[in-house]
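Student: Below, each structure is written out as structure tokens.
FYI, it's all coordinate maths here, none of it is from the lab. Here the structure is a predicted model, which is why all the values come from computation and not from measurement. Cβ atoms are built from the backbone, for glycine too; each structure is taken alone.
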Structure 1
Amino acid sequence: MDEYIFVLAKSEEIPEIVDIYNGLVGTPGCTWSFDYPNKETAEYDIKKDSLYVLKKNKKIIAVATVGSFNELNDLEWKPKNPCELHRIGVISTMLNQGIGTILLQNTIKTVKELKYDGMRFLVSKKNISALALYDKIGFERCGEVFMHDIDFYCYQIVF
């Protein structure tokens, strides 16, 4: 049986992580480019101990960054001590196979262990598959914002 492992990313895994980022560029609803997220973004997230990877059979199949970035403080949120979810992605060859659900379940478990009381993030209004996933998991759509030339929905969950 295949086993999934969810752990902090290591520096030597950056090329594999960047391949996942780049593999999603141009997929429906994805707002990423080959300039962002990139190697420097991954290096920064690893230094902050905030970049996690989901592995199957020792291969990275999904990534997520969670932590205190304070990039969304100007928006209204219910959690008092939330973390932010950023740069979440599943390897393009495994999209629509339930990997996003497994990734988010592991991310939520880890965030709770780190003593955050919730999670907040933005999702492009055009990212239909991501919106469906977040709704399915039980995140609350709690607003809208225009940032970085993109229309986003605000999502949150309180633990």
Structure 2
Amino acid sequence: MNLLFDTNVILYYLTKHSWASQLDQALKPFEKPQLAIISIVTEAEIKSLAIQRGWGDKKLNQLDEFLSLFLKVPIQSKDLIEAYSLIDSYSQHKNGAHSYPKNFTSKNMGKNDIWIAATAKVTNALLITNDNDFDHLNDSFIKVFSLNKEFGKK
């Protein structure tokens, strides 16, 4: 199974949050036949966060070592651009090609989150996150594994 990690999940691993070990037990993301994936956007987000938080060389090396475990998906493919366009227009409730659930209202998503969702769609990956930002896409475009729903509130 393809497992796409959102940026917050990378942070849980780096901070040794209990959800990281629970995720390891539940999905075994770094064991075959699983394939751990990140969007290149996630790598950029986490590296920006590292700069903002003033991480030292040791922590930056740990980050690079951890990121080396993932298949990194670039965003310049035609399929990803198309998926981004569909997800963004759907989220804004302006995609006439899709039916919407009853009482659906438009959802403003961060542009990076749209790239991450598009990557999950194109790679047919289960998106692992702690954000509710992807909930409206679950079962329509992607499958979402929500840490706080699976493991309880932090």
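Student: Computing mean count of other Cβ atoms within 10 Å over residues 52-59 gives 9.4 for which of 1, 2?
Tutor: 2
Student: Relative contact order in percent (Cα under 8 Å, 6 or more apart) computed as 28: which structure among 1, 2?
Tutor: Attributed to the structure labelled 2.
Student: Consider the structures 1, 2: one of them gives -8500 for helix-only ellipticity at 222 nm (-39500 (n - 2.57) for each DSSP H run of 4 or more, over all residues; to 500) as calculated from the coordinates. Say which.
Tutor: Comparing all candidates, it corresponds to 1.
Student: Still on this model: With mean projected area of the Cα convex hull in nm², for residues 36-75 alone as the yardstick, tell me which of 1, 2 scores highest.
Tutor: 1
Student: Consider the structures 1, 2: one of them gives 2.1 for distance in nm of label points 7 Å out along Cα→Cβ at positions 20 and 132 as calculated from the coordinates. Say which.
Tutor: It traces back to 1.
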